[in-house]
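Below: a set of structures, written as structure tokens.
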Structure P
Amino acid sequence: MTPASPTNTAESGSGRRLVVLALSQGGGVLGRQLAAALDGDFLACRGRMAEAMAEAWGNYREIVCIMATGIVVRTIAPLLQDKYRDPAIVVCDEQGRFAVSLLSGHLGGANGLARRVAAVTGGQAVLTTASDVLGRTALDLWCRDLGLTPGDKTAFTRAMGRLVDLGTLAVWSRYPLPELPPDLLPVAERTDADLVIDSRTGEAGGAALLHPQALVLGIGCNRGTPVAAIEAAARATCAEHGLAPQAIARLASIDLKQDEAGLLEFARHQGLSIDFFSKDDLNRVEGIVASEAVRRATGAQGVAEPAALLSAGPGATLLVAKRKWTDVTTAVAEIADPLGRKGGER
């Protein structure tokens, strides 16, 4: 990052989320005020706009630009990826009259950022997202809050368009639904739905398939099992049973595996946490077909099945019984009410 100076307050490793960029002297005055009010950093970028934007893009999740919208559009064009990864961009004039939510209005939080900027400057937040203008549910935010991952982003985008155009969408879920916004209507038949909430893969007709955080993958493995073997077993387990990998909420295993390098690396790759349980906890789970080999090695009646069930919580069901692969055993438990708590959080 740029060293601190009278005009630049951004420092390497500052850990802050927001930065304000300004080109002109007048913009710099407002920029420093905004940075202080919003607990962010400030960068004066006259003569180095492309460099400053690239720097900000890689280090901040919220970027406020005090300059012409056209300059910002041309500068960010080479950096754009998609709505799931791009930072929030808000453009503000030097007088603070308007704060325009330019990019990542919903998931990135630019709409909220525009309102925060306008509250500081006394200006007007400018939002152009159709759901906000028309009073419709912001589907991407609704999905994020419920821990739902679109199975097909194109189908999901079409569903958002239908909601804007028609005013309502029909929702079918394999799991209990929370209270829905008024423009999302529950239906009894999957074939009647515009949005299908399911941990299974497969055809959804014309509907958008949304995967909840509904599954716990239990894993047992031999000492020193490489991450590639664990990844292959997990992938094959999901494929064999038609389960969406995106629906895995977390992993579970025995506490003897807390230092198992391959398992920990697999969890990091997938962005998943791991619940570890003692042999005594695992032995209290009823209905498990005990393995004498596992008992001799660990003292537990089993690992993959009971760990998955314990992690999945009350009312969980064993969706996939233990399956032995080379050096790895897997099982899958299904959380009873994954939408009642975001991502089936424990």
Structure Q
Amino acid sequence: MTDPLVSVIIPTYNRAGIISRTIDNVFDQTYKNIEVIIVDDGSTDDTVARLREYGSRIRVVWRENAGPATARNRGVETARGEIIAFQDSDDAWLPQKIERQVALLEKAGNHVPCCICNATLISSDRPAITSFRNARLSPHVEEGLWLNAPQVLMDRFLLFNQTVAIRRAALDKTGGFDETLRYLEDADLALRLSLLGPFAFIREPLVVYHQGSVGSLAMEALKKEILLRENVLKTRERVYETVRVTDDYLQLRAPARRALHRARRELWIARLAQNRIMGAPTVSHVLQRAERYLEAIAARSPWYERMQVVPIPNKKESFSYSTTELRYQAK
């Protein structure tokens, strides 16, 4: 894989004021073999005019509004690249993001479905934090292979869309984004990709993510907790059914079962909060605090699932990876 084409897909909806900044940020990448695909998800503002200013430098897909998962899938269908990257219209990449991810994927080999990097999460009401720290990930090497991504991603959310570069073949194998999910379609895709093989990772933050920007789905999801929890449950049910019937995923069955039980419990608590029975919201609040307390205790226990990583060997070395046993061997 020498200088492969990278397709950068940017879904946008009514972001005329910032879409040009996002496109220019992609063109500022040190890696130049890039095609930029904008999927305009039915914008009603001046987005079309802003996009026309770029002429043939970008490819544009116009469609009726159907949500980000559908928009990204339409972008993938249009893409010609061997590697797919996603960006949102209110975030930014550091200049070497794509270059470093392509180099690491080339070094890792075709058995690695994607490369994920760290990100700086910017919020107006909290100090900045990295996406790895937010998910309690602490790799001891700067870059390498992440061996236990399925176990971690079943239990925690890690910023994915803006930070990942995915092999087109792996993305096609998963079937892309689940268009029935209003929220967490990226977490769902990350989980399904993790079943294909180890992730390559970069510890350095190469993405700047703006939390809680106006009009973002993240802010919308906070107001629709039941739907959010229903989406979490659906992703956990699907993964559990996959690992339950496949012997290759024997070691993943117990964590998948625990994640499923937790998703059911959290959905029940969210529904209880909106129950009109006297005292139900109070009980829900107490149970939510108990869940957070138990999670904090678990994170400090020696049995807590921590990131297992290894450096990528030299090209002259051969290696094998077993999802069942989480074993990586360089020979």
Q: Give the label, chosen from P, Q, of the structure having the highest value of distance in nm of label points 7 Å out along Cα→Cβ at positions 80 and 192.
A: P
Q.
Given 27, 13, 10 as the derived value for semi-axes √(5λ) of the Cα gyration tensor in Å, for residues 88-167 alone, which of the supplied structures P, Q does it correspond to?
A. P
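For FRET efficiency 1/(1 + (r/R0)^6) of positions 16 and 176 (r between Cβ atoms, R0 = 25 Å, to 0.05), find whichever of P, Q sits highest and give me its label.
Structure Q comes out on top.
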Q. Where does the value 19 come from, among P, Q, when relative contact order in percent (Cα under 8 Å, 6 or more apart) is the thing being computed?
A. Q
Q: Tell me which of P, Q gives 31, 28, 18 when you compute semi-axes √(5λ) of the Cα gyration tensor in Å.
A: Q
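From which structure (P, Q) was helix-only ellipticity at 222 nm (-39500 (n - 2.57) for each DSSP H run of 4 or more, over all residues; to 500) calculated, if the value obtained is -10000?
P
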(Q) To test your reading of the models, identify which of P, Q gives 5.2 for distance in nm of label points 7 Å out along Cα→Cβ at positions 24 and 280 when calculated. (A) Q
Q | Origin of the derived value 15.2 (mean count of other Cβ atoms within 10 Å over residues 72-79; candidates P, Q) | A | P
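No lab work stands behind these numbers, since they all come straight from the coordinates. Here the structure is a predicted model, which is why all the values come from computation and not from measurement. Cβ atoms are built from the backbone, for glycine too; each structure is taken alone.
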